[in-house]
1. Quick check: 0.95 is what I get for FRET efficiency 1/(1 + (r/R0)^6) of positions 194 and 234 (r between Cβ atoms, R0 = 35 Å, to 0.05), calculated from one of 1, 2. Which structure matches?
2. Given that helix-only ellipticity at 222 nm (-39500 (n - 2.57) for each DSSP H run of 4 or more, over all residues; to 500), derived from a single structure, equals -12000, which label among 1, 2 identifies that structure?
3. Looking at Kirkwood radius over Cα pairs in Å, point out which structure of 1, 2 has the largest value.
4. Check the numbers for relative contact order in percent (Cα under 8 Å, 6 or more apart) across 1, 2 and tell me which is largest.
5. Supply the structure label, taken from 1, 2, corresponding to mean count of other Cβ atoms within 10 Å over residues 90-97 with the calculated value 16.8.
Structure 1
Amino acid sequence: MSLPRRPTDLNRRQAMATVAAFAAPAILPAHVLAQDKFPNRPITLIAPWPAGGSSDAVMRAFGESAAKTLGVPVVIENKPGAGGTMGAAAMVNAKPDGYTLTQLPLGIYRLPHMQTMSFDPVKDITHIVCLTGYTFGIACTADAPFKTLKEMVAFAKANPGKLEYGHTGTGTTPHLAIEEFSDKAGIQLNPIPFKGSVEILQAILGGHIRVMSGTPEFAPHVQSGKLRLLATLGRQRNKAFPDVPTVKESGWDTISESPFGIGGPRGMDPAIVKVLHDAFRKTLDDAKVQETLDKFFMPDIYMNSADYTAYAERTFKAEKATIERLGLAKKG
């Protein structure tokens, strides 16, 4: 009777290689395995406004809070200009890996109807989560020759084209809201664009302009008596200024509200979108974030990824109609 054949050296080597292949994941260093986990390095969040304003402060609060959940730093990168669309323009060609994000102000749905842009705000952007929105108001210097919005309209009618107002850039909500109001009031104002509310405040407090349309950086100066708030542009009076009427209450049917959230490039992995959505959604439960939102009179306006995407599609169409009605649509 013949004895069983002993395994050759080659057979032994093949068997050992097979075992090693299955065991490899268990013996790889932890830092190698972690490379497949999102996120594993800092995330850039673009704030398309100058540093120091309300938008910058709010985005930094969101970033710091989200970083606690994500486990990596969220680095704020300021890219001001072009009516708040520089963030989307800078992000649109980035890798859709979740490491480059931007704030999505309302202007990104509007400016493509006014001028040629490098992106389509619906097709080229992944809408991750909507978080909050701006409160807008019309403020003037304390020594202005009018104390109410109706008195300002009377002054503007008596001085056509001579009353200047600062806004946050051509095509932004503070700009178009005043243009729509001016059209309904039958007045001609002199619009002066700035890169953000910080610059507007410097101009109006320095006496270079008399009126401003913008976000509530004006609030402390109204409370101190340096500026006068003539009206707010929301559907209801602002709880911080209950005695100040809305533009609509003052007699002109102009309402301007502006939700915003976080977006990334198109083509993002749904699993990565969910990780980011959940982290930024959680920021609304952070007391420090709520303190910052309250400081600038920004309400919670939460929309999940699906609802935010649907909102973007509706808003893009609605803004087209608004731009055409105001005669500001791009030619050709």
Structure 2
Amino acid sequence: MHRDILPLLCDPATGAPLALEVDREEDGHVIAGRLVAPSGKIYPIVNRIPRFVEPELYEGVRSFGDQWNHFNYTDFKQNWLEHTVGATFGSTEAFKDRIIVDCGGGSGSQSLWMLEAGAKQVIMLELSHSVDDVVNRNIASGQWPNFTVIQCSIDAPPIRAEVIPGIVICHNVIQHTESVEKTAKALYRIVAPGGEFVFNCYRAGKPSVMTFIRTHLTYGPMRKLLGKLPFKWILGYSRLMGVLRCIPIIGSITNKLRLSLTGKVPREAGESWLDHKKRVYRQTVLNTFDMYGSHAFQHQVPDKDLQKLLGELQPDRAKIGNYDAYFIRPQPTGIALRVQK
């Protein structure tokens, strides 16, 4: 961590400011040391990363760390640009010269792309052990001195209230926390007036025959089974689904039943049929693994509950971007809500 972000940090338990004790430092970057709360609680800094979490806490998201360390995400920049950025922000200009907190940053790919888009500073919050592996591979600290990783739970961010004037973004992550409501309120708390909280959440399906089938006959039982299995078994299942997805009709049926998950795979200019199928396979393996991983939480929130939460965060609907587009069906791929403060 760079010394410059110290004024932004706080004890996640109390909100109190932290004192910095340095063991090793290079050009203003603290390589090793500790952050000390007034209560005496010590948060170590190891390999440049402040650690606000005990090892037993991130065991519950080990599958995510394994997932990102294995899959990474760098092959999917085009998806991110067309879906997440296109549907939510319009263009990457939204990131230029802004301070951004990337909540649940995973492999660090999204943080990297926002840095490349000209973000003034990116602070990535991530609970899993990906912070010590793939994140370092994707974002070399020397190349991006305006990038900071903090290992913490995003439902208790160690950032002071109302100090982020830019974007606090939590894309495709909040449903994997213990409480969507608690996490949303904790992240909105750190947004400064004029900033915005950007997030989305898995939606509960409307009552239907297909929803019943997915819940009770296909996805529901399969998740209970696969979620108990080791990484290599879930990976093997995901690879099988990736192969089946490339077979006409069969692949569509497995997706419809939520035995697999692909999402949209845009055809790139000049891309051959075979190269596109390879990307369909890779994306199906990644998304299926993500859907069936052994992480502890995977909430699906009914629209009315999410709308109630939005009203509590920001009563003025005019300050909630993408509100109408978010709640239509089918929902635009990758869209997220933009809650301004």
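1. Label of the originating structure: 1.
2. 1
3. Ranking 1, 2 on Kirkwood radius over Cα pairs in Å, first place is 1.
4. Sorting by relative contact order in percent (Cα under 8 Å, 6 or more apart) in descending order puts 1 first.
5. Answer for the origin of the read-out: 1.
Coordinate-derived values only; no laboratory data. For clarity, every value in this text was computed on a predicted model and none was experimentally measured. Cβ atoms are built from the backbone, for glycine too; each structure is taken alone.
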